[in-house]
Structure I
Amino acid sequence: MTAAAIPYVPPLKEIRFILDHLAGMADVAALPGFEDASPDMVDSILGEAAKIAENVLAPLNGVGDVQGAKLGADGVARTAEGWGAAWQALVEGGWNGLPFDPARGGMGLPNLLNTAVQEMWHSANMAFALCPMLTQGAVNAMQLYATDALKDIYLPRMISGEWTGTMNITEPQAGSDLAAIRSRAVPEGDHYRVTGQKIFITYGDHDLTENIVHLVLARLPDAPPGVKGISLFVVPKFLVNADGSVGARNQVKCVSLEHKLGIHGSPTAVLSFGDEGGATGWLVGEANRGLEYMFTMMNHARLSVAMQGLSIAERAYQQALAYARDRVQGKPLGWAEGASKGIVNHPDVRRLLMGMKSRIEAMRGLLYTAAAAVDVAHHHADEGARAQAGLLVDLLTPIAKGWCTETGLQLASDGVQVHGGMGFIEETGAAQHLRDARITTIYEGTTAIQANDLVNRKILRDGGRAANGLLDEIAALGRELGGASDEALRVTGVALADAAQAAKDAVAWLLTAGAQDVRLPAAASATLLELMGVVAGGWQLARAAKVATAQLAEGDPDSVFLSAKPLTARFYAEHVLPRAAALRTTVVSGSASVMALSEEQLFGAA
């Protein structure tokens, strides 16, 4: 069996364990507004979403990679074979509305449950799942900031999935420098004429729905310079008639589709607005606050892209594990007659697989914990609880986006390594995951952008209080487990406490480094983000190990599943957490050497 023939199997037991025991599904379901999130409903949603992932989306993953999206002569981007039917399956099931208000056609279920659904769909077919992910982000932004009139026109059909949404930020000359955005919006009666060009617009054009709702950043004629002069506009592909039907074509044109390393099935468009006088658009919220509004969509997307790191790693792991079971090459060391001779029993292959398994479980715990905090921040009855959860979400967002995507990329590469030479051959399917994973560390803000956000906005701005508060909680768990009678828990606890202290040392250095050289915090930022991710991942595995050990002690019969938790945590404690000390040293002692060479020395003899 080749890897390409290996089906994706949603890891429902793992997902349910994390939901129930780390993310607190029962507590989230008890929040105001989630009355329908009963255990039976949660089980039903997970089961049906798993069927869609396994039977509808996963079989199209390779199809999308090979066929890709193509721009037709009529200027419409055509998606791969079968994608239109798959989208209709989501629309018919109302899946895009899972986390939204029932008053506008949503299901009114927690973001946490939606996160679990999105994990499975991105594992099954990341290029396809980008479309509902971005549409949900656009709905979030419009719910918060658009006028009631705009909401009434667009939200019901976006929530249903009949129309999709995009974010239009990047321009050719600007890249990540949003202060350099040049797109313009000139007032004309009750609307605006929008002109400009945007690049890298995921699902900026496609044939899945009859309309596409673009959220576009642009400048008003009297806008102040820089990021403080950016406004947000709704610019639909087709104008909407008074009765809600699709009307005339707006001046939004797909100029081309990008030729990409991966996610071939996802059309990434270059869009031109207003080539013949201006596309019709409507202001969202107040003028010159567009970047603030767009960050609502971007932060949703950052956690979603972090989850893509988990999803692609899970898919790569399943393929690598299945291949390693079947592939026989040489006799494993210590092999006993009658035992499997698959390469899964070679120690270094097992090391790779254990590294994948442990990091995947660490990422899942971290992302589901963050998703639950989002629900608490928006729905808890107590203002203080909402504020505390919001601080945790703010802190975890750049860590999750940066660390989970970098880890997902590494694990997709490890999946290729398990396959050996066959992993380098496209027909096995392993290479696609590596190609698809590469973009996750770049879009919605590169790892460096996440790291700078972590350092400047989440640590330096509050004097390290939020970061140290989390690290103190992690260290306390480490000390608790360090006194356990169970050896795996004890080893995990000691390593976790030491790693948390290494991170606290790095944060303490960061708070004073800028006074020595303003470049030092930036030079240290990516390393510090990795350090925080490594420690946060260990925190989640330690929590899981503690729960599983307690359940075993209470006589839970699922011993194979539960006994793996403390052993997996110990592997992480002995193979991953020791990196915290080295990363601490790099932050504290190595940041100055980043800029040590002059530009001339850097180029040397080139």
Structure II
Amino acid sequence: MSSLNTELQRVTERIIERSRDTRQQYMQRVDEALTKGPHRGQLACGNLAHGFAACSAEEKKDLAGDVKANIAIVSSYNDMLSAHQPFEHAPQMIKQAVSEAGGVAQFAGGVPAMCDGVTQGQPGMELSLFSRDVIAQATAVALSHNMFDGALYLGVCDKIVPGLLIGALTFGHLPAVFVPAGPMTTGMSNKEKVRIRQLYAEGKIGRDELLEAESASYHSPGTCTFYGTANSNQMMVEIMGLHLPGSSFINPYTPLRDELTKAAAKQVLKFTAQGEDFRPIGHAINEKAIVNAIVGLLATGGSTNHTIHLIAIARAAGVKINWDDFDELSKVVPLLTRIYPNGQADINHFQAAGGMGVLIDKLLQAGLLHADILTVADDRGMTSYNREPALRDGELVWQDCPTESLDADVLRGCDEPFSASGGLHVLDGNLGRGVIKVSAVAEEHRIVEAPAIVFDDQNDLVAAFKAGKLEQDFVAVVRYQGPKANGMPELHKLTPPLGVLQDRGFKVALVTDGRMSGASGKVPAAIHLSPECASGGPLARVKTGDLVRLNANTGELKVLVDEAEFGSRIPLASTAGDHHHGMGRELFGVFRSAASSSENGACSLFNDE
């Protein structure tokens, strides 16, 4: 293993210094919450009786004593969404495994789990980002009874894992293991899926053909197989050491998946304060673990959503990171994977090529990961994550992963990367600060200078495309899409029409204070513009016809209008309809009003701007 990369060390030290006060305050709160013996020992008899009233006689006996640890199960299970459906039988497996290992487990609570794939382009999408904060709060409610000595968190998708992790970190005195469900098996190829979506956008096929293709792509229990936010979550949690090694991408309803769930249950029991190897999550998720997550995101071309979520997660642990940290690390972290939308392979192909074990091993060898973080693996450190799980005569074992990738078109080492730098860059200029994902953007499309066409609703852009009004070079400026304006919905609905126009030879780009998607692809998109329009951001002063320059190579984003004139313009109010009522949106006004900026996590929970 090489010595630590000097730039990685420099950025880490800067984060440590920046976070010194907030991290110290957080750790003080974690340590103050520690107790001798089970936490339920602090409860009065009436409290405790309520806490185990529904348990079996044997469990009541165990929980009445002061020896056995009690493990909380917090789950995102529902049976409408494919990624969460596999968690249906997990609690029973966990309870049995914990009992066999000498503890007790209780289902502490469920958290909501919504799917951006279902709500994409719909009013419900405007609840999506803030569902993360609701999930964090629901996690806190589940754990608030003070009955527990450790916790298992069952979650997979976009806002669910960040929400669970934020909630878990507010109970930083408890050890934690995260339990994935795994991806669905491979369906229709990504290339064919994109082709059919673009045909539909052009009006060349109908809804029946589109639905047939989509159903062939999303076809069974498990996470969607493209490398969006859901699978970026799994990578991130494993590279921070909160999954058992190699467990992220094992398909659901397989013997190996079940054994890994049971092993996670037994593992967290080892780390409670009653044992000799206490590992609270607040000690584990520190500045180095957060940097590892950023490195993993850059090395795999992961979801742009984590330039928001990771900032909020870090803040929950008293760690302060910003987009400059992402940008500077991106210059030294190479792109090691090609997984759709950054290539044609899906997450199952990545797993078959060597998966997380090979990826982590290559990054460790190059000195691009902190090996000395506290993990949930038996030997504590990151160096045990170059192993993969397997069943040998029905018994779960960990074996060495391949020393090299088994498919260089999908996964490579640092000596021959797909790109010398990571896939995320910061953009800055007179339109504010934002981020762009370039790992799937061809070199010839990374610089766009064209007139702006301004929209305040993504549906207006789609309508203009269908009416043939966008057959030109242009920069689509989609305003009032930030967290304070309408909850910051993903704008992935815009990908097919913009992709069609790019394929027709036009220079096109998107500039918005909204989110794009974990599936951000081949069209250059300057997203998360901050300050947002609803806070008086400069994007609200752009007019249709203004020349806009987006240069992903230099990080330049500006409107080419005389500085004095642009500064004197009064921000244009949104022309969009009511985005604050209907489909539950009226209940989220307090979240919108309290939300921090994108670069501060777009979070309603820790807004100290």
Structure III
Amino acid sequence: MEQQILFNNNNYIKAKPVLKWAGGKTQMLDILTQNMPTNFNKYMEPFIGGGALFFELSPENAIISDSNPELINLYRVIAEHVDELIDQLKEMKNDKEYFYMVRAINPETLSNVEKAARTLYLNRTCFNGLYRVNKKGEFNVPFGSYKNPKICDEDNLHAVSRVLRNNTIIQGDYKDILRNYAEPGDFIFLDPPYIPISQNSDFKRYTKEQFYEEDQRELAEEVKRLRDMGCHVLMTNSNHPLVHELYREFDISVHQTKRNINSKGSKRTGEDVLVKAEPFKRKIFVEPLELTEQMNKFPSTRFMGSKEKLLNYIWGVASQFEFETVLDLFSGSGVVSYMFKTQNKQVLSNDYMAFSSNITKALVENNHVTLTENDLEIILNETTPTDNFVSETFQGLYYSDEDNAFIDMIRANLHMLENDTKKSLVLMALVRACLKKRPRGIFTYTGYRYDDGRRDLTLTLKEQFLEAVEAVNGAVFDNEKQNQSFHGDAMTTEQQADLVYIDPPYYSPLSDNEYVRRYHFVEGLVRDWQGVEMQWHTKTKKFKSYPTPFSKRDGAYEAFDRLFEQHQNSIIIVSYSSNSLPTKDDMIEIMKKYKKNVEVVSVDYKYSFGNQGHKVGDNKNTVEEYLFVGY
């Protein structure tokens, strides 16, 4: 960037700060310039202070601002009336009595040039160049007793004037300035009042210059907003735990600096933090977040690949983004969709399994409807004729004759309910009862193996159902959003959202990912075995699995490519396992075709299902669960 330079006796005069400024960044200029972008549109500095970096760069397209009216008046006068200011300064002297006389003048009685001269004079002759006012707003820093302070640096004032004339100078709150003037591609340097590092300082109440803790939090949100709109941001602050907390998703470095505002030389040291926020670039961190109490009401059960134990991590990652709508493409157990609903997001849930999409219809799409005593009387009517399909087809396979008859009774009475949502609630309760009543919760074997005598297995299916109805009713709540549940193919759905969560069947050569094979009974129950191809010759009486690209290695690679392309305009979060294909590096490569930024975080996780049945419990089912994040 071309710098503004004046000539004086054949020497180059480069503009430098005109003020001594506590917390000035002259000593950090090398660090700041090394970390600033090489190309940007305009420069902005809304806490201009002494302006060390601004004058170092001497830009020709900048906006500088501050909330301090005397400071802004000084810069405007230097820009527009520098010769008049110089004339005033030449008349001012370094004398204690004269200092206090000038300090006592009410600046409101002065012209703008006189105000500027007073500001600059007091700054150059007061103690350590501090700017401090009392409760009445009166400048109250004592005389500095310097032998020969440079009150009027005429050459530098002219150089500074040349720089300032090319740029815009505004008085105002930094938030207003940034929201009115910041644009994508701008470089913004923020040097706000620091958080005090003294343990005796009440940082929860205020910081230097009355910059409260809530102001610091608002500033952090503004940095995120600027980053997300495409601005380059550098910010300095003290090395305080709150700074690290607020800016943990950015690049943070700590630098040793000297302080000039302590009377004791031994204490003139400190540590400054530099926060670097590149456009659209964030550092995704892995930190589980507490979920709402409502989440505890979700009626969970065993489900292959359920992310129930990872919800805190999924929300911890997702919460680092601004979004209002979520598309859960493979909703499975429904627990992730439900979690996003508890976080007041509008949720669009989808699954190719009917029993999975029924769960989200009952608890995500549904905001109000519950089952009443009258509904239960209808559903539990034992006089309704049944077709005995379950009793005859699955006799002796999974449940007792009594339990099978109970299922047929529910099936026969279900059409008596006119409300589709109530039908979904009944089916969800029945499915949950069937899964809890079944050892290991799957239907890949027959008989009563793995019966360890626990309570779930001793209850009748009717007792399980009634408990499930109570749990499902208790989980219904209204998040005041129009959530929707879809039963469809994730590869062809036209639904779009701000954030898309993808948790597909994991392809691994060591195990299958056939959900239909494991859950064919409850899937058939929700579909009433309509539209399925029964395999009557099989011992389990399963039906043919649905086609899925994730059943083969090449299909999985192609499927991810298609999904990322389809949702390239959304934030994408993918759950995937370290023992599955595509590999971590392959997944990153595929996602980078469509997303500018790709981050990967990992969580150690132990699945309840091993890769092979006889190896459940050994270390082969302990893997890293990856969360791939594209934005």
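Some notes on this structure:
- Structure responsible for 36.4, with mean projected area of the Cα convex hull in nm² calculated and labels I, II, III on offer: III
- Source structure (of I, II, III) for semi-axes √(5λ) of the Cα gyration tensor in Å, for residues 275-554 alone, computed value 38, 22, 16: II
Values in this text are rule-based calculations from the coordinates and carry no lab data. From a predicted model like this one, the values you see are computed outputs, not experimental measurements.
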